[in-house]
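Right after this note come the structures.
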Structure I
Amino acid sequence: MALRLLQSLKSRPIFPNYAKYHDYVRVTTQGGVIRIPLASPKVIGVANSRGNRSHQEDFYAFATLSLNPEELQISVKESHNIDWDPKGVGDAFSSQAVFIGIYDGHGGSAVSQYMRQEFHGIFESVVKSSIPELFTWIKGLGGYFKRFKGGALAPWVELSENTPPLDLEARATEAFFEVDRTLSVDGFAQTCGATASVAILHSLDAPAAPFFSAKRVALTVAHCGDTRVILCSTNGGRAVPMTENHHADAHVETIRLRRMMGSSLITDSFGDSRWMGALVNTRCVGDLRFKKFGVTPEPEVRTKLLEGKDWAYLVFVSDGISSMLSDDEVVDLARDAQDPKDAADKILAFAQELGGDDNATAIVVPLAGWGSIRGADKTKDLREYRRQQAVGSERQRRM
């Protein structure tokens, strides 16, 4: 199913723009500009497993995008009131922004695989001139979207000569909706979907410095579903979530859905709340048959200015891990790791020790404060207790 979907969509380019993204980050050294591969375990660490399932639905991707410097400048000003000058870093760095995405499929792997292969390219390629047509398609979904005003896309629904460049929130929103519009040509996406969390890391240093050593980084997170993105501070190893689970019974979602659709929240026999009696997540890409009932790909976008060495790393996890571990446990497991790959391995391994058998992915992205966390490991004793409990339960099960 996944292969058929990918083959059918691959031949339908959405935007004519030539893709400029690449798999390395440019770094200035005394000898000139060099390229460091993002796939290096010291740059981005990844650990993933399909657990006890026969198929993999978790996927991820990272790339360095080439974005309009004016758009990045506007976004920094809007979000952080900082006057960042693209000319101060030179042409080689003024458009550079690192993209990291984590995708957790459900109902099959077709949509999450599509996101892994295509979403960073879509994110880079969307243009404001496509928004009026996209908005018409969204309204045509009917039901919930009959009342849709455009959200972050509203300023571009009716274009004029004075329409400003996109900002990152609008770009992310357009990209998520464009995925659904593209998927709508294939019947598989009616019942197959994926949650998605993506982060854009934009270094503000001049001279330019990469995200893992920059003194100031503008972080933008666009999120649908229950994959999680968590920051870890150097001051006490504090966990700061950049995402909220978009479950049917989450406060932000119940308000949104009941205001527009009334109540369609049903509790199943396991005590889990499901929208329309079927979906745990009420924001996702795909699952097109539920869109008119309020399930939306519209991302929740959050921004944060990361100053100096205040932040040690950024962690992405799928629900195969977040269903087993708290945010504090996730960041504490990574704190003494040798490198980002080792950190991701430790997070995944502990979730599996506790009995996690779902698809699971952990991604660890180092920041300027890597290796400089101060204070005690807050969850060390709790983790040891939970490990002993898990070992005891496994022994009883085998008796």
Structure II
Amino acid sequence: MAMPTIKAVRAYTVRGGGADYHDTQGYHWIDDHIATPMARYEEYRQSRRSFGINVLGTLVIEVEASDGTVGLGVTTAGEIGAFIVEKHLSRFLIGRQVTEIEKIWDQMYFATQFYGRKGVVVNTISGVDIALWDLLGKLRGEPVHALLGGPVRDELQFYATGARPDLAKEMGFIGGKLPLLHGPAEGDEGLKKNIEKLADMRSKVGDDFWLMYDCWMSLDLNYSIKLAQKAQEFGLKWIEECLSPDDYWGYADLKRNVPKGMLVTTGEHEATRWGFRMLLEMDCCDIIQPDVNWCGGITELIKISALADAHGKLMVPHGSGVYSYHFVITRHNSPFTEIIMSAPNADEVRPAFSPLLLDEPVPVNGRMKASALDKPGFGVRLNPEVKLHRPYAAA
């Protein structure tokens, strides 16, 4: 049978959960005094939402084939992304064969290069690309991991990011990544509190459980080195995203100056093969952490992973739920993956994109069988109870 063509592209925005996991109400550990680049300003230090981390919201993209099959992609891009999809990117999809994913990606990227290259534009391209892979998998009756070459292991193993690594250990995860609470603006007292938090958690989880610190672009080089040196005593496995993602030179210095055996990781806010080429060729880190919803989608993640493999580096994607699970299980240089604990108190395992998506698999005892990913496409669907808003229509 002939492969269907693409007949429609639709872009919706969603508020209150979904791809933008900061878009929450009430107390949540992810918003509670976490070090950020804006923490240098006291009025924006307590809450990340106070400086607008949730301002974009979720973008939902549907790509419909001529036979009525619909591919689904989500990302963080909100109304800006919806405009880009409907008014610009749709021209590169309508009428195309569903299999033309590589060509469509290339045209979307280079057509937006004059105002894009990174950030919200590449987030949007990522969402479209994810929808295309979902659509192709559904049309072929195969999971996306099969389209990528198939699993190289029988199960995934996870570490958990959240405020309670001690609970994560009880839930069967291999490690816990803490948000760093205090940045350079809080001085030596803040640094002391960061080390005390790590020491307390080490006493609770024992010596063999991984502990990491997520610094979310909030530090300078000097502070990062001091933090790493003081954290060595408590067996910190890695120190993550300490510096601005544009400071490749600082990362190279940091990697040379952390204690022997401690890993430097980054890449959550990097995008495309060109950005990751800089990280890898300048030897900025030990592990790269692209987010498939932000780095360019599955199509670009293939290239980024190959670059990492050629440089002898691991690629452990930033927590992007089922979209990264399908990729990680097909790659030898991605031996484990992340789940962000989306419960307000980090005390239970929830699907990554709840309540937006249904049928998302979740790890059990820190593991997930490959068979949990065997539905066609990415195996998820929109929750009909979630209110979608379509702010634009294609030109």
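A short reminder: the numbers here are calculations on the coordinates, not readings from a lab. Since the model is a prediction, treat every value here as computed from it, not as a measurement. Cβ atoms are built from the backbone, for glycine too; each structure is taken alone.
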- Message: When percent of Cα pairs over 39 Å apart is compared over structures I, II, which one is greatest?
- Response: I
- Message: As an exercise: FRET efficiency 1/(1 + (r/R0)^6) of positions 113 and 361 (r between Cβ atoms, R0 = 41 Å, to 0.05), calculated from one structure in I, II, equals 0.70. Which structure is it?
- Response: II
- Item | Structure responsible for 2.8, with distance in nm of label points 7 Å out along Cα→Cβ at positions 161 and 385 calculated and labels I, II on offer | II
- Message: Comparing distance in nm of label points 7 Å out along Cα→Cβ at positions 57 and 73 across I, II, which structure shows the greatest value?
- Response: I
